[in-house]
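Each structure below is given as structure tokens.
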Structure P
């Protein structure tokens, strides 16, 4: 299903490699909305290009990023103070007697203090880590589309809400980051053949039952345990992943650009690892044909998906 993906989060890669334009107004809106209180989740690596702005518009984005970071840091530091007080009170109680409430309070405060330190470090550091460009459903990523005959990169949420659907579909159908190819005539009928996109991905992650990964059967009464596997093409390379996208508008709601990755039956090595779906990397020669679909000729789109790039996927337990 592509539960998570390692992406090219820097829009400049799409510009330099594919000659795409940037929809700078959408980037401005996204970062401004987050600064203004929206719950938009933006990977740190997607912020990085704007921290060295090249023009006044990019500087507006930097200002939104800085303001958001300052506000979040202040909130975290306030919460850190509260948790330190909570920890001190719990430890004071435990000096005289051991109570379940004090033990639990100490555990929660300690965990939260560690988590807050990690978040504060993330806000303050400037060096990027792999996790800064890993997206999960609900987070934003750059997506390559065609607009007015030009390649354009836009920021979109990785969980698609098709135009015309109610906003509560986000919670009613949380799996809408996965556009199953065999559901083209169902949920995705209005997008397949109409609005296609591409996302650059270097690795993806899936939840897999441990016993399937190990080629075993569950013993009687044994509970299923999930593990997260990282799948990466060998040799390593960025893959152009087929996507469907939509622009959603609603009354008294902000506009939303969102997308889903198209998935299909897996190659043998992924099936043997215990997973039953796989994203579809298309070949560079098919970029224009995929991004300019003809809804009257869906067979041509199926042909592109069939003529996919077929790397060999190595896998390992995700860190």
Structure Q
């Protein structure tokens, strides 16, 4: 059961709470974050694998000793997703469980037995974790600091929508522009095609997801809207000539991001400064270059 339906850009929190705690946390988080409730730690871990989650909130009163090891695996395998312990009452058993969770790696505790605790809860889990979008947008938008505002908006949107937009047609529909128009504008400007950029950004998202040891190739495939791990593997082999496991090993996220910026952004800064990909008008020529040539340059000299 989930509170709300995903409030736009608000954080998503996976929880394992007592029924009374669920109602109180939902009230405290109204407008700040959305919740996905589960009845056990293993169920919460499955949510983390299946969808983007910004934090995991675990009640010390709901967690049982047999699941503490699972919490430890969660903390180690998903270091970018904070696991927070919630204390809503004080008793010997909750103190013991708090110590066990601390030994498993949980470093953040919110005590809501006082009113100040609810404010701290909103502060701790109400701010989105730094995920792929923020990690990618930072250096890319910094490099494009002199680009027009609408161009930066396009790049921001492309980075944000890439995981759920496997094709330029999907992306164009979300941006309310014809695919042929978008491809024509990139071609006339002398930029690599939108297909190139979208494919490269999707690989950045894959590289970021692979940082989490707890995510398998199948998990990453489904997160990026591939029909199957085999489909993801075929795409990598066609684009880069490597398997998914080779890609994971040879191209850690910092390396992939640096190479993307150096090869797909910086050489074209003089074009981006006057480029308006979403401008009204313009004759559609339906031109597009193959994605393999440009994207493979990013990964042609692996460390």
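None of the figures in this text is laboratory data; all of them are computed from the coordinates on show. For clarity, every value in this text was computed on a predicted model and none was experimentally measured. Cβ atoms are built from the backbone, for glycine too; each structure is taken alone.
Taking distance in nm of label points 7 Å out along Cα→Cβ at positions 191 and 271 from the coordinates of each of P, Q, which one would give 2.6?
The correct label is P.
semi-axes √(5λ) of the Cα gyration tensor in Å, for residues 95-150 alone computed as 38, 16, 6: which structure among P, Q?
Q
Going by FRET efficiency 1/(1 + (r/R0)^6) of positions 79 and 215 (r between Cβ atoms, R0 = 41 Å, to 0.05), which of structures P, Q comes out largest?
On the way: P: 0.35; Q: 1.00.
Structure Q gives the largest value of FRET efficiency 1/(1 + (r/R0)^6) of positions 79 and 215 (r between Cβ atoms, R0 = 41 Å, to 0.05) among P, Q.
Assuming 17 is relative contact order in percent (Cα under 8 Å, 6 or more apart) as calculated from a single structure, say which of P, Q it is.
Values: P: 21; Q: 17.
Considering all the candidates, the number was obtained from Q.
Kindly point out which one of P, Q the value -11500 was derived from, the read-out being helix-only ellipticity at 222 nm (-39500 (n - 2.57) for each DSSP H run of 4 or more, over all residues; to 500).
It was calculated from structure P.
With Cα extents along the principal axes in Å, for residues 15-198 alone coming out at 70, 31, 27, pick the structure among P, Q it was computed from.
Considering all the candidates, the number was obtained from Q.
One of P, Q was used to compute Kirkwood radius over Cα pairs in Å, and the answer was 21.1. Which one was it? Mind dumping the intermediate values first?
On the way: P: 21.8; Q: 21.1.
Structure of origin is Q.
Out of P, Q, which structure matches 4.3 when distance in nm of label points 7 Å out along Cα→Cβ at positions 55 and 207 is calculated?
Numbers: P: 4.3; Q: 3.0.
Working through the options, I get structure P.
Matching task: 4.0 is the computed value of distance in nm of label points 7 Å out along Cα→Cβ at positions 111 and 159. Pick the structure from P, Q.
Source structure: Q.
Which of P, Q yields 52, 37, 25 for Cα extents along the principal axes in Å, for residues 183-278 alone, as computed? Let's see the in-between values first.
Details: P: 52, 37, 25; Q: 42, 26, 22.
It was calculated from structure P.
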